[in-house]
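Next up: some structures, all given as structure tokens.
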Structure P
Amino acid sequence: MSQRFTDGLREENRPTWDEAVGHRFVQELLSGDVDDAVMSNYLIQDHRFLDAFVTLLGSAIATADTFEARLRFGRFAGIICSEENTYFLRSFEALNISEALRDRIPDTEPTGGFAALMREAAHTRDYVAILAVLTVAEWLYYEWARMRQGPLPENFVHAEWITLHDNPAFAEFVEFLRNELDRLGADAAEVARDFFGRAVQLERQFFDAVYAQNDPRDAGTPRNTSADYAQEEN
């Protein structure tokens, strides 16, 4: 049996993929031990993706080559704009993070980079490029969420972020993304590899960055700016 195209993409990026899936942040989240300051930094930055992510989903709807695929993307966009966005707002309230405070926190380098990659893929109007970024964003999260052993953490901020990425509907959507990229990626392999590889790198860097900042509720600004983080990565 031949290897799936998406399995091949993951293998090409395996070290970085595994570093992201098994990251310290993931381990602490799954055990319910992630510090509130780290979780606050993470959620503030992750919420910044929603605008670019919805733009990317819109481009997927526009460029998909089947009606069924457009329906799947449309339904998923609805979940992002309702259930997931509501989770963020409830979590910000629980963590005492006001909208004014969120507005004062600058993007980290990986946040800006990932949002730019989503918009780049969207603007290509290339379905394979769009699929490559979406597949990393959802498949990698599904993999780390599935690593949980034992009961969910008691704190809903931790537990619901896990269950949003480990449930039957989400698993089906990840499989749908992989099937679409398997179906079309080989004919545009260079594009798929480029966008997939860059997305995996940014996922790992995004997790790293949430530990490079102080509690945003203390001073309202992180210890490291985007430029500082870029220097650390180099």
Structure Q
Amino acid sequence: MRIDIITVLPELLESPFNASILKRAQEKGLVEVVVHNLRDYSTNKQKSIDDYAFGGGAGMVMQIQPIADCIEKLQAERGYDEIIYMTPDGETMKQGMVNTLSLKENIIILAGHYKGVDERVRELFITKEISVGDFVLTGGELPAAILSDAIIRLIPGVISDETSALTDSFQDNLLAPPVYTRPEEYRGKKVPEILLGGNHKAIEQWREEKALERTKTRRPDLLD
């Protein structure tokens, strides 16, 4: 898989992709992440990529020309399954959506900034709009990193124990059950006896019950 991220602030994306699992995934050749500085596609001396909004109002708007030039250059080099725009008014990111995106071959992620992009970018190029929640950040760089992380960890071979990713929260519309490790007792709190007995069928049933119980308490909306 190849993920191209278009951004005004490429330095914000250096750390997430140069550590831990995301770094190892790239070193193994399982994914290629390429970050593009939008200012490289500006045609003016100042390398600016934003301007005042028609009609007035506070805030600046990302111009269409640099974005169009960057996307079209990438499209001339390879085909893309999705061109995603990270925006607060997009579809809320969910695990099912991430599962589907992890099966794609090439995707572009555009990180929004300022008051957003010229609407014609969305009309002409964007195939999917995604939000990481009902709140506003200073830019779409961190959401782009979040989406990329969620996708990359599902690619076969990225996580050594692939079943681990398949039993995470939200994979079956349930939250994950409680987990424990050593010591067996700490400050009077003991590990549930059933987890120590070695009866795997009973353990799985316990985990399913606890996952359902936790979901009913914390996220009943997932059961709807």
Structure R
Amino acid sequence: MKKLTINQWAEEDRPREKMLEKGIGALTDAELLAILIGSGNRDETAVALMKRVLASCNHSLSELGKRSVEELCDFKGIGPAKAISIVAASELGNRRKAADLVERGIVTCSTDVYNLMYPVMCDLATEECWALLLNQSNRLIDKVRISSGGISETTVDVRCIMREALLKRAVTLILCHNHPSGSIRPSTEDDKLTSRVRQAGSYMNVNLADHVIVCDGNYYSYADEGRI
């Protein structure tokens, strides 16, 4: 049986036409992604192809966002251009989440830190350490990547953190790093870093308010645990 193209489907089943008629919210994830890639392969429509891709990610857009261009190109019908479109869309989604909190500008708790940094860190395959710099009203001055490293650790120079805090005239800082392993449990090195930064900050009148470990869907806060 000859395969139907999207243009040969019933009009209500075509993603673009369905969006115009029923609104963007009526489209499934696979249909939205099909609009991005535009076409499928000889055996599948764009929608069927993206259903298969999503199935390989446990139907999770978060998991899809972690796929590299090379990994997406392993699927028949997805070349570099289509893969780049998917990766770019995932990154835009992450940036929108981060922008919402940045526009509000105030960081008052560990949940705010998680909501701000999860879009930045959720797709990282290696550890990164960031410093959030706040003024006396807890308004975010800047967020700065301090270091990036391997799968299980990254080397952090406390002097770099203090330098950024002083240059931006921050009175409060919050450390944040990710655990690609998915474990929120702090390591001995995490504890040592927290202690060193807190001590250095006390000498320079920069308060370490928290150190948050970000994982996919969860986080650990030293402040919430009473360890700062």
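Computed from the coordinates by the stated procedures, all read-outs in this text should not be read as laboratory data. Just so it is clear, the structure is predicted and the values come from calculations on it, not from any experiment. Cβ atoms are built from the backbone, for glycine too; each structure is taken alone.
Summary of computed values
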{"quantity": "Ranking P, Q, R by distance in nm of label points 7 Å out along Cα→Cβ at positions 110 and 214, the structure that comes out highest", "calculated": "Q"}
{"quantity": "Comparison of P, Q, R - label where distance in nm of label points 7 Å out along Cα→Cβ at positions 22 and 142 is highest", "calculated": "R"}
{"quantity": "Ranking P, Q, R by distance in nm of label points 7 Å out along Cα→Cβ at positions 78 and 158, the structure that comes out highest", "calculated": "R"}
{"quantity": "Source structure (of P, Q, R) for helix-only ellipticity at 222 nm (-39500 (n - 2.57) for each DSSP H run of 4 or more, over all residues; to 500), computed value -9500", "calculated": "Q"}
{"quantity": "Which of P, Q, R leads on FRET efficiency 1/(1 + (r/R0)^6) of positions 86 and 174 (r between Cβ atoms, R0 = 25 Å, to 0.05), largest value", "calculated": "P"}
{"quantity": "Which entry (P, Q, R) yields the derived value 20 for relative contact order in percent (Cα under 8 Å, 6 or more apart)", "calculated": "Q"}
{"quantity": "Identity of the structure behind 41, 20, 16 (criterion: semi-axes √(5λ) of the Cα gyration tensor in Å, calculated), options P, Q, R", "calculated": "Q"}
